[in-house]
Structures are given as C-alpha cells and as structure tokens.
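Colleague: Read through the structures below before going on.
Each value in this text was obtained by applying a stated rule to the coordinates, not by laboratory testing. No experiment lies behind these values; they were computed from the predicted model shown.
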Structure I
Amino acid sequence: MLTFMVSNTLLQVRIGASVRILGFEDGKNLDAKLRQYGLFIGDQVRVLRLAPLGGPVLIEANGREIALGRGIASKITVECL
C-alpha cells in the first residue's frame, strides 16, 4: 500500500491543528530568521490564532507563543500530525 504525505504551508493550517515543520521555501535567509525565533525543521507547532484582516499567525512552539507574519507563514512547509 502506498502512503502519500500531504504537505501544506503554515498559513493553510486550521486553528488548533498540530503540524511538523518540513522546510522553508525561501532558503537560507528565512531559515536564519526562524532559527532566531527558535523554530527548526522537525519542530512540532500548533496554530493558535489567525488574526483578522491579514494580521499575523500565532503559533505555539517549544512552549512559547510566536507571532509570524502571513508572508512568512506562507513559506513554511508543514505536515499535519
């Protein structure tokens, strides 16, 4: 039997869902920025809130709450857990 992994961007994940970070679409610049936030490939995160009117995405990762702009969230590839 074949199993297909469905990956989305962090921006496409529903509120309350837990996901694992698979990668960053923008290469090393985004990778370095997210490491400063303490986010790494393989981390499990949970989407807490999507602010209205194009506001930030609030996530919980490694016991901390982090607000990410929608542009950045759209470049983080994740898999649903």
Structure II
Amino acid sequence: MTQLINEEVNVNAFYFRNSEGLKSFPQRIEWNGKFVTFAGEGLRYLVKHGTQLVQLFDMSDGQDLYRLRTDGDHWTLVGIKGGAR
C-alpha cells in the first residue's frame, strides 16, 4: 500500500556512485522531526516535463520504500510504500 505524502523534507546526507559519471543519492532525510537513514543503494530516474528536468529517487530504509523528488535544491517526499504507517 502506498501512502502519498507530498511534503518537503531535508536531505542531511548523501552518498555518491560513479557509474557513467559521479551521481549523488540521498542517504538520510529529516521528516516530521524524525531521521530516516536509507540502507543500500537506491534507484534514480530522470523525468523531463516540458523544459524542466526532475529527478526521482526510490530509496529503502530496509522496511519501507520512499520516493523522493528533487527539482534543484528542494526535496519532496512523494510517498512511502511498504510497512504499516
């Protein structure tokens, strides 16, 4: 079951992966006063919407799957899929 959130979050830490150029991924976010640390590697999607380029990330904390969106310096938690919330 997916819970839609659509709230701005703070990304407190990143990790970097060098596959066809250095790419950054969120490693820890702050949301509703709690910190969520992602385990392992996530997936990154590039979506072009008109002239705007948006990045989506699917990241897991080992239990739930978090979808994040960034369009520059602003990060949004789009939704959470997985365990009971």
Structure III
Amino acid sequence: MNCDQVKSLLGEILDEQVADELFAEIKEHLADCPACHVEVDTLEKTIKIYRAASPPCPTMGADAKKRLHAVLSYAYRSEKRTT
C-alpha cells in the first residue's frame, strides 16, 4: 500500500466500505506514514463536524459522491504532476 493507493480509497475508507484485509493494509500504511495519517484524520474530523452541524445537513446521493470523488481524485493527480 502506498500514498496514492490510500488517497484513491479515501471515500471508501471514510465510509467504512473497504474489505477487512484491505483495511488492515491501509491501517499499516497509516501507522508508517504521518502525512496520510494526518490527511485521513483531518478528513474524518471534518466530516464529523459537518454531520454535527445544526440544522442537519442534507445527505449526499451516491451519484454525487462518485462525481465529487472523481473531481477530487483528478485534482489530486493534477497537483502531483505540477509538484
């Protein structure tokens, strides 16, 4: 497991939709990679704050989640190419 693989799975990780074996690999990577650990932790905290907001925020549909994930993945890959 490397940083790019973890970042490509962020949505599934945060939605807890990864298989146990894969989750074990991710946890191992996060234990050894402070940058990925901080990114996942920060996103998780952001989501918790968002969900705790008052009034309750509307839920995002599966199609919107896919599109958002695709845009974020594209932005991440584009940023990596320029750095």
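Colleague: Taking percent of Cα pairs over 20 Å apart for each of I, II, III, which is largest? Before the final figure, lay out the partial values.
Modeller: On the way: I: 25; II: 29; III: 40.
Comparing I, II, III by percent of Cα pairs over 20 Å apart, the maximum is at III.
Colleague: Out of I, II, III, choose the structure whose coordinates give helix-only ellipticity at 222 nm (-39500 (n - 2.57) for each DSSP H run of 4 or more, over all residues; to 500) equal to 0 when calculated. List each step's numbers first, then the result.
Modeller: Details: I: -4000; II: 0; III: -24500.
Matching structure: II.
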